[in-house]
Structure I
Amino acid sequence: MNQFKQFTYKKFGLLNFDSASAFEASQPEFNSFIKILLLKAGSSVQVDFKAYDLKSDALFFINVNQWYKINKAGKGSSGLIYYNRDFYCVEIHDKEVSCDGILYNNVYDIPVIHLSKESARTMEGVFQELQAELDTDDSAQEEMLRILLKEIIIKSTRIWKSSHHVDGVEEAQEVEFLRRFSQLVELHFRKFHGVADYASLLNITPKALNKRIHKYGKLTPNEIIKNRIILEAKRLLVHTDNSVKEIAFMLGYEDPAYFTRLFTKTIELSPAEFKKNYHTREGKNIQLK
């Protein structure tokens, strides 16, 4: 069941689905929304080019135009919350739990929160409250929906911090730095391709940036920047009809040959080969350009 409300420019929706109707949650109509996806144990989902087979219930935090596909939904009721920035983000001043928080800006991995049985029951309860509120005709409905949405994000942020051992002031400061770097990469990866560019935006040296980012992960800032560019290239290759040359220009490369060499070195396939292989696996016939 799909429930949707619009408050002037603010949009909020909730889709409940089960194993028989899981395809409804992967439709293009949700691309322009920020999303929270609740999936049951036994589900199988692909977010961008990474597959997840869930052994426990989990929440996925999926940003605007981030591609995903539910291949299988586990037993029970799953849910998709979708909303635009006007509904939530402009009202929130706490960076940690906003649309620009760590759950939506994490350079290390796709934000997925694996839920214990207790936390799964809690989240299911909030989803049920959202459903009941959407059935209510009340002047305070918009604010109540926002409160419940924030509850999910706060609880999920706490789970993420606990699982990543963020339990002190120093660790919290480093997470905030990580969030800021992630946000800058997301905003500028089409224009800025070098570590020095982001170090300048953060008012630190490239060496200091390397040290701080590498402290909490295996990747260097240069690898993170490059990976974000390659991820966008993959998305454009398989989900649009743009040519390799057009994609190179879209990603800020004036020399398409250089972009092709970068992609091929990273993926070990040329852009054309990657696109062909992907669509072959999907059972689609394509015309390479």
Structure II
Amino acid sequence: MKVSGFTFVRNAVQYDYPVVEAITSILPLCDEFVVAVGNSTDATRELIQSIDSPKIKILDTVWDDSLREGGQTFALETNKAFSSISPDSDWAFYIQADEVVHEKYHDAISQALRKYKDDKSVEGLLFNYLHFYGSYDYVGDAYRWYRREVRIIKNDHSITSYKDAQGFRKRPNIKIKAKLINAYVYHYGWVRDPRKMQGKRRSFNHFYFDDAWIDKHVGTAESFDYTGIDALRPFEGTHPMVMKPRIEAMNWKFDHDITKNSLKLKDRAKRLIERLTGWRMGEFRNYKII
């Protein structure tokens, strides 16, 4: 069995993406790892080279900055990396530059890779998600956070990145048939120095909206204000080992009073229905669980 990892990244140093942690968190499960490094204005390429693993293959790319609708650029860059993995790989393990997999899930992932390798009905493996916010002590507890997504796919190039690279679809627009596995992705996209966070948000939204929208909705403040959040809950587990140095180096303060969570009425109704029935009403899914 051969497994290829793949991701894309640009300006990871400037915007403080934990991309090294992301890659190294799944590198033990991969036989090779393709990193599409975009035309950065910082030392992102050198950062990837610092991983110093023979498994790493850097693909230099140029982003199309003119695409400012729906985050299409992110899907294009994902597809560039996916298209560059070895043709003899059985699986392709995708991870974004702010996602990390805890080492405690490696065995479960390995077992699923072996179990479903030759099962043609399984096109991908579905992960649960934890979305950290503000600091490493809180996770999102509202319905705007997606709870699952496909992160491992068969090496089938009828599969492509979907919309803004949140997940995958088969051409022309068919949902992936996926098995839910007992593993989580830890998403740290909303945990970084408030100044880095503000810069990242302006850069990120450039691929969705025009400058006027960004100035109005993101603003020109120097730092991002983490306090405007609806609902969080304390994180009670442990973080991946690769995150330890980053967590210890945290240099800002964020505290949240969980008793002041302000879920909308419709979200409170959704939560009640989910507790009673197990069904998450109105959930967006890129996949079909089999």
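Here, each number is a calculation from the coordinates, and none is a lab measurement. In this text the structure is predicted, and so the values were computed from the model without any measurement. Cβ atoms are built from the backbone, for glycine too; each structure is taken alone.
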Which entry (I, II) yields the derived value -7500 for helix-only ellipticity at 222 nm (-39500 (n - 2.57) for each DSSP H run of 4 or more, over all residues; to 500): II
If distance in nm of label points 7 Å out along Cα→Cβ at positions 230 and 278 is computed and equals 2.6, the structure in I, II: II
Ranking I, II by relative contact order in percent (Cα under 8 Å, 6 or more apart), the structure that comes out highest: II
Source structure (of I, II) for FRET efficiency 1/(1 + (r/R0)^6) of positions 110 and 206 (r between Cβ atoms, R0 = 25 Å, to 0.05), computed value 0.05: II
Among I, II, structure where Cα Rg over 2.2 N^0.38 Å as derived comes to 0.99: II
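Given that distance in nm of label points 7 Å out along Cα→Cβ at positions 22 and 222, derived from a single structure, equals 4.1, which label among I, II identifies that structure? Walk me through the numbers on the way to the answer.
Working: I: 4.1; II: 2.8.
Clearly, the read-out refers to I.
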Among I, II, which structure scores highest (criterion: mean count of other Cβ atoms within 10 Å over residues 62-69): I
